[in-house]
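Quick heads-up: structures coming right below.
Each reported figure results from applying straightforward, stated rules to the coordinates on display, with no laboratory input. Model, not experiment: these values are computed from the prediction. Cβ atoms are built from the backbone, for glycine too; each structure is taken alone.
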Structure P
Amino acid sequence: TKWSKDKNGNLIGNFELPLSVGIVGGVVRHHPIAKICTKILGVSTAQELSCVIAVVGLAQNFAAMRALVTEGIQKGHMKLHARKEGKN
């Protein structure tokens, strides 16, 4: 993942992931949830699905970076730990 700003100050994210994606046959053809998901996403080609996958990866990377520079990851982890231990 690479992050930069354009000349207007907009954040630009680039995400590269070598990934083979298919939407004909296999699970997508037979699994009811996979069928519903592709319908909800409105994808009809493997290229469209790969773009959706890349965007999700980019969003997750952005969220992780935000959590690293704010109180996010440590505070969230400790909150989950406290809940597990019955302290919250």
Structure Q
Amino acid sequence: IRHFLVHAVARTGGHLGPNLGVVELTIALHRIFDSPADRILWDTGHQSYVHKLLTGRQDFSKLRGKGGLSGYPSREESEHDVIENSHASTV
């Protein structure tokens, strides 16, 4: 996952560091909880790339670009994204 993120973000730009820091956490959350039945909320949305990968959104070729994946959680993109946020906290 880290290798994928490094190469994808190198091509498109995006939030690399925050996502590299939550790889194990995100895998653990998805192993324990049953998303989307169990809601997983991201305090800051720029840490959601691994979550996107684990919920079936692997096409990062247009990340943050027109017609591509959002750099943040997006309810339009997936039922696994239950709130929309960016750099600011959700509460």
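Out of P, Q, which structure matches 32, 24, 10 when semi-axes √(5λ) of the Cα gyration tensor in Å is calculated? Walk me through the numbers before you get to the answer.
Details: P: 32, 24, 10; Q: 19, 15, 13.
That value comes from structure P.
One of P, Q was used to compute helix-only ellipticity at 222 nm (-39500 (n - 2.57) for each DSSP H run of 4 or more, over all residues; to 500), and the answer was -9000. Which one was it? Intermediate results must be reported in sequence, preceding the final value.
Values: P: -18500; Q: -9000.
Source structure for this number: Q.
With distance in nm of label points 7 Å out along Cα→Cβ at positions 25 and 57 coming out at 1.8, pick the structure among P, Q it was computed from. Intermediate results must be reported in sequence, preceding the final value.
Values: P: 2.3; Q: 1.8.
Going through each structure in turn, the value belongs to Q.
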Comparing FRET efficiency 1/(1 + (r/R0)^6) of positions 9 and 49 (r between Cβ atoms, R0 = 30 Å, to 0.05) across structures P, Q, the largest value goes to Q
Value 30, calculated as relative contact order in percent (Cα under 8 Å, 6 or more apart) from one of P, Q, is from structure Q
